[in-house]
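Every number here is computed from the coordinates shown, using simple stated rules; none is lab data. If you're wondering where the values come from, they're calculated on a predicted model, not measured in any experiment. Cβ atoms are built from the backbone, for glycine too; each structure is taken alone.
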Structure 1
Amino acid sequence: MIKVFQSWWKKEQKQTLPSLSKDNVPSHVAIIMDGNGRWANRRGLPRIVGHQNGMKAVKRAAIAADEIGIKFLTLYAFSTENWKRPKDEVDFLMRLPEEFLAIELEELIEKNVRIQMMGHPEELPKHTIAAMEEAMRRTKHNTGLVLNFALNYGSRREINDAFKEAAKGIAAGTLSPDDVTEEWIGAHLHSSELPDPDLLIRTSGELRLSNFMLWQLAYSELWFTDIYWPEFTKDHLFQAVAEFQRRTRRYGGLS
């Protein structure tokens, strides 16, 4: 009886997954990876266990994105506001990139993944930035999925930095106010080498952007799910992309 149920359930799962069009896969997907701590709390586990399981979801998401044909995947790993958390949790989070890359880097290299980072690295611990720089150095010639980690990243600070640069240029006479266009601003953001996200995913049921890519997400499609980040699988990414493909993007105009 159990085998019959398992066989039926596998068929049901396959049947409920929507089909994807290869012609309309989002080029850039950004994810706010939320809910690690709550996932652990609901199981009576320390919050750090949630963060450890969140690393497994990072790998699943990267592999799934590559399989689907997504070219850029940006993950909100640590915000400029996350320094407010307890020191022991912050210290643990700062070790996660090193731990994740020590385990997964070789496979990511085999899959032709290129690792990038955006944010303010100068404020990160030396061991954290050393691990990221090593991964970026070893994958810089890869031509597959770009896996971009937002580490010590905050969008308001990013935009503020761009305007400070514009103000300095205008004051020095090397830049005209007319030169400060939307294109100029975009070229001076941390994500200047990436296209704007086509799709934003946020887990854990929260419905906000939390200071993440505020400029770049102006016309992105948003997809929210109640599941916690450690539970995120290829199927969830599949569902988000399928929903993206059902929408019509008008950019303020008419379809």
Structure 2
Amino acid sequence: MRARTKKVLFSWTILVYIFFYVPILILMIYSFNDSKISTSWQGFTFDWYNKLFSNSAIGSAVLNSLTVALFTTLISLIIGTTAAIALYRYDFPGKKYIDLLFYLPIVIPPIIIGVALLTVYARLKVALGIQTIIPGHVVLTTPFVTMLVMSRLQGFDHSLEDAAKDLGANAWNTFWRVTLPLIFPSILSGALLSFTISVDEFVVSFFTTGPGASTLPVMIYSMVRTGVTPEINALSTIMILVTVFVVLLAEKWRGTLNN
């Protein structure tokens, strides 16, 4: 009975993976299609990648996405790391509610965050641009940094901090020389995940971007509205590969892939 159950579970797992990844694989294959019609295969070519890299509008969108992602990552790391340390070490009135507020953006639909920010910007008469995209991305990415750092804080040996204090180190030196190196893998992992989420984020970017400040996902959406071409498939393929690489790198730094 156990052998049969294992076979059923194995078969079901394979079907789930096929459902998840075969469409992505097909998209990547058709990025090399020598035809303007994505559904009709006419041969193998790299022309769409050449056209993609020579497209100035896409280059500008890539630069915008990287700029937003870098600022988002930096701000998220500062807020998320300090919040994790404060929530883990200190007790204060309303702590559990503040803790809950940090994790709410994970479950709140991004469209609500986007509409809310757009309403605030309209109320304050703020001109939309790159600077208006960043706050929304920070809201989405900070909880992930907080969770990663918090899990690391709960797992490392705190006797090392006590030993440093016994040897005469003050709180600041203990943090920089003991605590920070121990939680650094989670901080770096949070940075990589924040960067990836920011680069891939569409909904919040769509509501908060302005003229000339379109990010790459918004640019892809505007291109898809006129039809899916192999050029879009090529762009999507590059984004998939970069995202997978960053996620794998983040997990390696956390030590997940080493177990």
Structure 3
Amino acid sequence: MFSVRLIFLILCIFFNGSLSKLERLDHPVTKSDGSLNILVVGDWGRQGGFNQSLVAHQMGIVGEQLDIDFVISVGDNFYDDGLKGDTDPAFEASFSHIYTHPSLQKQWYSVLGNHDYRGNVSAQLSHVLTQKDWRWFCRRSFVLCSGMVEFFFVDTNPFVEKYFTDPEDHTYDWSNVLPRDKYISNLLYDLDLEMKKSRATWKFVVGHHGIKTAGQHGVTQELVDQLLPILEENKVDLYINGHDHCLQHIGSDR
């Protein structure tokens, strides 16, 4: 009896140690040909200002033409300093009251940007916001399965060293992130595990910060060193990000 219990305990430890902690979601494919049409937007939450309302209008037109399935937000959802709490009126002012076109009444899947981390992070992750607007879904990191595609949403903010060593006059909400090294290690482990399990035809990764970029923020060396090798090893087809406020398409021969 002792040996049986011991073996069972060892199996449980091994099994639990191999489980990813990333939440997995399914978004059903509705088109008969299996195709998927999405919109991607980032760095947008400005209560209609800085051309946000104009872009939202055009998104609505394009969304109708493409018959989109859902929208992806790559972070910096609320400027300048995220949300103050789950009752912050900036949520409606920057989201619900802006993206009103019928074609945009689809699910939104969001990650966090550096500006979001300057506010109350748990507010954006709260189910309270989903109760206010059913379209809203935001997590630090998660996996979205939709037909032939799997999207791996990654919280890139804790990778960036300067947010910890030189935050300037900003205060970041690192609740549930510290200790940082452990957080990053666990995230990379879970991400690698989920990618290795994936049987999707296409694997897309979504994050806020660029890995390699010609934009003003420059290359995010921490992501080059830590995240990129996992993407390459698992033959990821596309990395989608925001942060630089410009449109880029960077390819690779590798």
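When P(r) over Cα pairs in 10 Å bins from 0, in percent, for residues 91-146 alone is computed for each of 1, 2, 3, the one that comes out at 21, 55, 24, 0 is 3.
For the structures shown (1, 2, 3), distance in nm of label points 7 Å out along Cα→Cβ at positions 107 and 131 is largest in 2. Looking at distance in nm of label points 7 Å out along Cα→Cβ at positions 219 and 235 for structures 1, 2, 3, the greatest value goes to 1. In this comparison of 1, 2, 3, the computed figure -15000 for helix-only ellipticity at 222 nm (-39500 (n - 2.57) for each DSSP H run of 4 or more, over all residues; to 500) is attributed to 1.
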